[in-house]
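Below you'll find a set of structures to go through.
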Structure P
């Protein structure tokens, strides 16, 4: 089942420079992707590439000065602000990237349920939360702890558990592994895969290619706010079916490929090229690459934004 449909989403911000002079800073451009049940789609891009803004756009929590175009649908219904408010934290839930989302002045058991006046309802919610905590190996002692008393792995489990309290079918996991040791990272990945196997559709936002490869079914590569390729994760095992030059360069830079690096760097958002966003660093660019951005098109089982996809 298709849970989320994102089509031609663009997000920009109006900035003032040199007094009253304005410029439009594009952070996400013409983004199109789908999220299905029983599937993890990893959105992979450099830090600051707008990945978290995608999560905030889906949830309807973008800053007021954001300029947004395109459409986002949940189960074929357009996500209006009213519907986003209704679904947020219930059908669509967020596993945030930072433990700072936990209130430092509240005990762990109070983090997810919040203030509930009705004592019977509060008791039922606490019982449900305890069952979820038990599933993730969080003992009753954790209920009475404050966030500063949790280890990194425990805090991450609390964030996952609180996201599950209302039994969502769609989860956005925003950078769920930074700062964790290898064992905790692998444990978190196993937890995410278990959720997927139980029917959840998940958008996994990460800048860590190894986490994306271990956890996801598909990977969407973002470069300068553009999705340049959406491919099956298994294609990263051999590299043969990776079609975009940038995606192939990411594969070549993996440790098992001896960290083969390419020249150049990703430009800033104030210097997005006129044509293909990757054209300044691409060894295959032609005149059309310099002048006109390519569209995201289907090539076999991959979507790629490139005039000259690799064989």
Structure Q
């Protein structure tokens, strides 16, 4: 074999070996990253993921392309995320439903994901159309005590479905959950009069409330929302209901250590950026920056909490 051909062959083999080993991880990322959101565009999860993705592009110097894969209260997108290669090039938004769905008959296992850090906390709201006959939460629940009222949510098995169930248990009402593929369609259903009310994240109801299409009756959190300071909490109104969502960024389980570290650092920096914090705060949600060491125990505790909750039902 000519020397030049032999040298080229050796170089090619060496390059392949490098790409298969530590140098590949050290060089990560070298191509675009996909961010899977398990809901339709326009909801709280989509807003959080897209805002963070934009900041990650600056941190990682590659494009981060958001891909919405809705259905099954988030199970379709989460299942797709779990099936991808654990190489760091596919990330996903992990909602609280990640630790709920497996206890409701869906084949979703929280252990199938590397949770890279929590980025947002999402207070729940209950709202009605602006022209609704129900002016207050008391009006709505009083009516629902004697007749079935329809309440839209982001999907069967979602946290907002669970919040509706919690209201029923607390108030002895007949609020009937109606599932949609995401918070935005659920809100639109309430605005359009397809349902009597909607339970959704504060960022999903805030815009419609500001422009006069919705009336938010209560915050289902232990504190009033900064975006809606005049809206009381359910507890203030005499109903002990405190339930809400959270969102994290994750990847298929088994990321290489170096890739994991690069992503964790980038996500943390993006979550601390002024652009992310301001937009999430303006939406009414609560920006957080909780790394995997702190988030993992919480993630496991939430999984156990919902396992117990659904076992009782």
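Read-outs throughout are calculated quantities, based only on the coordinates presented, and are distinct from any laboratory measurement. This one's a predicted model, so the numbers in the text were calculated from it and none came from an experiment. Cβ atoms are built from the backbone, for glycine too; each structure is taken alone.
For which of the structures P, Q does the calculation of relative contact order in percent (Cα under 8 Å, 6 or more apart) return 20? Considering all the candidates, the number was obtained from P. Calculated for structures P, Q, mean count of other Cβ atoms within 10 Å over residues 80-87 is largest in Q.
If helix-only ellipticity at 222 nm (-39500 (n - 2.57) for each DSSP H run of 4 or more, over all residues; to 500) is calculated from each of P, Q, which structure is the one that comes out at -13500? Computing helix-only ellipticity at 222 nm (-39500 (n - 2.57) for each DSSP H run of 4 or more, over all residues; to 500) on every structure in P, Q gives -13500 only for Q.
0.55 is what came out when FRET efficiency 1/(1 + (r/R0)^6) of positions 112 and 152 (r between Cβ atoms, R0 = 30 Å, to 0.05) was calculated for one structure; which of P, Q is it? Working through the options, I get structure Q.
Out of P, Q, which one gives 1.0 for distance in nm of label points 7 Å out along Cα→Cβ at positions 96 and 288 as computed from the coordinates? Traced to structure Q. If Rg and Dmax of the Cα atoms in Å computes to 20.7, 68, which of P, Q did it come from? Only one of P, Q returns 20.7, 68 for Rg and Dmax of the Cα atoms in Å, namely P.
Of the structures labelled P, Q, which one yields 3.4 when distance in nm of label points 7 Å out along Cα→Cβ at positions 88 and 104 is computed from its coordinates? Source structure: Q.
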